[in-house]
Structure 1
Amino acid sequence: MTSIPNLRPHRKPQPVEAPAPEHLPSVIEALLFVAEEPVELTALSRNLGVTRARLEKAIEELGERLRERGIRLQVTGEVAQLVSAPEWAGHVERFLGMEYPRLSDAALETLAIIAYRQPVTRAVIESIRGVNADGAIATLLHRGLVQEVGRAETVGRPVLFGTTVRFLEHFGLEKPEDIPALPGEPEAEPETMEL
C-alpha cells in the first residue's frame, strides 16, 4: 500500500518583529478585522510586541483614519473592535436581516436612565419613571443594549444595570464617554483637590 504524501508544508510559526511605527495602525486594523469579537488591548500590545503607550497612540491614529470610512474603531474600556459606521447602520441591518422594530417610549426612557445613571438598580429606574420597568428592562436585555453589571451593596443586593458594547454600536458611539451631556447639565469637569 502506498502512502499519500502530506502536501501541507510543515511550518513552525516564525517569530515576527514588532511593526514599524508607521505600519502599526494598519497592522492593528488587520488584526481587529479578522477578530470575531472585541480584542483586549493587553493582548494586542503583547502580540505586537509594543508598549501600551505606543499601542494607544496607534489606536488613536487608526481611529482618526477610519472616521471618513464605512467602519469605525470602537474602544470600550480595555477592548477594541471594528464596527460599521453609524450613519450606514440602516443599510447594514437590512443587508444582514437584522431590522428590529423601534424601541417603545418606555424602553427608550428606561435606556436613557440606565445610560446616564449607570450602574443603576431597577428600584431607582422605577422611582424616576414612576411605573414598573420590568417589561422595558426585559426588552433592553433581550436586545443586548443593557446588561447586569453587578450587585448593589445595599439590603437585598439588587442587580445593577449598565449599557453594553451593543448599546454603543446601536447609537454610533465609540466609547461610553461619548454619550452626550443632558441638556442643561454642565459638562463634567476634572475633580480638583482643595488644600
Structure 2
Amino acid sequence: MMSFQLFGAVLSGGKSSRMGSDKALLPWANSNFLHSAIHLIKPFCKKVIICSANPNHDIDGEIRIHDIVPSHGPVSGIISALSFFSEYPVLIVACDMPFLSKMVIIELCKNYHSKYDAIVFVEQGEREPLCSIYNPTSLLKFQKSFDSGVYKLQEILNGMDVKYVMLKRNFNNFSESYFRNVNTMDDYKQLIEKYYE
C-alpha cells in the first residue's frame, strides 16, 4: 500500500514519423502499446489519463487530454498532465517502452519523496525521464524553462531538484533495458522476432 496519492499519464501523442504508422496502436502483449502502458501503471494510480490529440487513442473509461502547449514533444504532454492533476504527483510513462514492468514501477514508487521536483531513473549513466514521477513543484520549473526558450527535457531536468534512482541493467534478472523504446518499424520487427517467434 503506497503512502501517497499518485496519478498517472501515458504519453502517446508523438507523430511516429520514423515508424511510418501510429506506434501507440502497434500490437503488443495481446493488445497494443498504449493499452499495455495503461494496464501497467493503473494499479499504482488513482487515475490515469492519456496525453494525445489523436482520437484513435480514445479508450472507454479513460480521459484523453490535448497538449496545452503543443509542438514540443513529450515535454508538452508532461506539462499538460501536471496541469491537469495540479496538486498531485504524476507518474509519467511513454507508450513505446514495452519492457517496463511492475517491479520497475514499484522501485520508482519506493523512492518517492515529495521534497524533490522529480524522481527519475538512471540506467547505465543515462537519465530516463519518460518513466518518472513529477511533483507539482516541477510544473513551475517547466514553465520557467519554456519562458527561457529551453524545450528539451534533458536540459529542463538540469534546472530541477531531482532524486535519481540507479537501476542496474540486470535488475530483477532482466538482461534488456527496461527503458528501450521502439522508434522505427525495424525496431518493432526485431522486438517481435525476438519475443514472439
field: Source structure (of 1, 2) for helix-only ellipticity at 222 nm (-39500 (n - 2.57) for each DSSP H run of 4 or more, over all residues; to 500), computed value -8500
entry: 2
- prompt: A value of 1.5 was derived for distance in nm of label points 7 Å out along Cα→Cβ at positions 147 and 179; which structure in 1, 2 was it taken from?
  reply: 1
task: Assign the value -0.67, -0.78, -1.19, calculated as log10 I(q)/I(0) by the Debye sum over Cα atoms at q = 0.13, 0.14, 0.17 Å⁻¹, to the correct structure from 1, 2.
output: 2
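One of 1, 2 was used to compute distance in nm of label points 7 Å out along Cα→Cβ at positions 51 and 83, and the result was 3.0. Which label is that?
Details: 1: 3.0; 2: 1.1.
Corresponding structure: 1.
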- line: One of 1, 2 was used to calculate relative contact order in percent (Cα under 8 Å, 6 or more apart), yielding 16; that structure is 1
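Computed from the coordinates by the stated procedures, all read-outs in this text should not be read as laboratory data. Just so it is clear, the model here is predicted, and its values are computed rather than measured. Cβ atoms are built from the backbone, for glycine too; each structure is taken alone.
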